[in-house]
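Computed from the coordinates by the stated procedures, all read-outs in this text should not be read as laboratory data. All values derive from a computational prediction rather than experimental measurement. Cβ atoms are built from the backbone, for glycine too; each structure is taken alone.
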Structure I
Amino acid sequence: MKRLAAVLFTCLVITAISQAESRTDGPKGIVLAHPEEAGMGQPFLVRLTSARAFDRLSVHWMGRVVVPSVAQWNQRHVAIAMLGTDVLTIKSGPQPLLIRAWSGGKETVWHRSVTIVARSYPRQELTLPSKMVNPPGAELARIKAERIRTQTAKNTWSDQRFWQLPFHQPVGGKITSTYGLQRILNGKPKDPHRGLDFRAPPGTAVEAVADGRVILAESHYYAGNAIYIDHGNGVISLYFHLSEFEVFQGDSVKRGQIIGRAGCTGRATGPHLHLSISAQGQLVDPAPLFEQTTDQLIR
């Protein structure tokens, strides 16, 4: 079954490459594919393909330098980078995209842009215990320390890419809160929701969205019991409000492996799983990553 899945995935990638080549020109035999526009908070992919091996690659986006790992399919060298924007900080308009590739001792540079398109997200009003909206002073030092550790985790970079699309859905429950919701907590506007909430009764098995390595597994004031998994090349998945851990920091995990159990820890109104995806430090909408193929996220 695993071998069949790998063959199907390879076929999809090869088909996607052929489609991209039919509409994308690239100098010196290197083909670049990326979307011309993307919605606020939405992930997208950049792909480079070449018949010759790459000596070096870099993708520059939103102040980050991404060095995608290179795979080989159908006698072609293929590099894919996942990029995106965060609904909390991004504004609409063109964003510069710089790609540099070295092959055969020669450098090719593309100066492109991706236009970020405004999106309208709905509002959501919630009532929570006052200490979860305005934490007591005794908890502020803890929250600050947790923010530093989680920011470091979201900005983790590892050389090898382990993720493939589409992602594996972590639980089978219905999505109850979508990405980008403008949240009103106890009558006060707060940051938008930067993930997906899944219905999950206490004890529901939570599964990894892709292969990777656990880089954080600990209890946080807001997120409760939380797990962060590094999937390589700047892609990190975050799982919040767990009741139990099934894996710990440093563990390697496989796509679909049980990593924890759903619960109601931290700032939660009831048992559920909150999932976020960080792409190069930007918390992007996870939904397209479960629904779309590589080629769809390049268009």
Structure II
Amino acid sequence: MTTLVFGHKSPDTDSTGSPIVWAWYLSEVKGTPAKAVLLGEPNTEAAFVLKHWGLDKPAIIADVTADDKVVIVDTNNPSELPPSINEAKIQAIIDHHMLVGGIKTKTPIDITIRPLACTATVMHDLMGADVAKAPKAIKGAMLSCILSDTLEFRSPTTTAHDKAVAEKLAADLGVSIAELATAMFEAKSDVSSFSDAELLRMDSKEYNVAGKELRVSVLETTAPKVLLDRKASLMASMPAVAKEDGADQVLLFVIDILKEEATLLVPNDLVKDLAEASFGVKVAGDTVVIPGLMSRKKQIIPALKL
């Protein structure tokens, strides 16, 4: 039986590339037939990465069955996984996020969660010497995942080890980290074809803060003006998206990769109060700039309070 390898819903580069990397490793090195699948359309950066390295886009699935063997990567949060995940035959979890809880397995499994910036870095370590067997496209996917999750080493989640692994992969591939990262971030910044609702869900995760269900969305870009020019319509779309997704509020942080700051859209008093309590800022309009804020995982989520 073929093992399905997938990441979270709203696939970014890491949740698109890492399943491909691990499916290759299981199939070609470990002799365990596996294939990567996605739980949604990859974002523009992830789509660029697939094309750049000549990788096929994995099939998109809506759910899993009790007969499916699966490996979960880049998340351990049931709300980001297929509805029937606890029915499936989970084989392993490989992740770099906090342990959420709620996943149930039928048998003991391998779980690797490490405090690194990227799942691909964890995979690189797990593969050990077998990384040398990886074709160019697989190494390229790993490198791209690390550059994406670290924002080319700007994110505070970046560790010295993530940087060292990325630099080793780039040297092996003979590519410029700066040039690849620039091309990736330009692709990520091209959001012209997306609706407001799609943008609000593009890179978002669900969290409960002080009894409020929040959809916390981040849009990382080198062209924040393109997004901020749409702030009125984005804020107007938030109530419908929140209601449809069973949330009380959508929080949207526009991350300026180059300036290393975030702009939070402030549509109402709830978000105003949350911003002031969480980040020590004074909100005077419908946006607030928070210097140095780059990481949802390390800076936004731990700070959220009312």
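Miscellaneous remarks
- Value 25, 19, 13, calculated as semi-axes √(5λ) of the Cα gyration tensor in Å, for residues 99-194 alone, assigned to which of I, II: II
- helix-only ellipticity at 222 nm (-39500 (n - 2.57) for each DSSP H run of 4 or more, over all residues; to 500) derived as -11000 - corresponding label from I, II: II
- Distance in nm of label points 7 Å out along Cα→Cβ at positions 139 and 219 - highest-scoring structure of I, II: II
- FRET efficiency 1/(1 + (r/R0)^6) of positions 91 and 179 (r between Cβ atoms, R0 = 25 Å, to 0.05) - structure with the largest value, from I, II: I
- For 2.8 (distance in nm of label points 7 Å out along Cα→Cβ at positions 171 and 203, calculated) the corresponding structure among I, II: II
- Distance in nm of label points 7 Å out along Cα→Cβ at positions 147 and 163 - highest-scoring structure of I, II: I
- Cα Rg over 2.2 N^0.38 Å derived as 1.03 - corresponding label from I, II: I
- Read-out relative contact order in percent (Cα under 8 Å, 6 or more apart), computed value 13, structure in I, II: II
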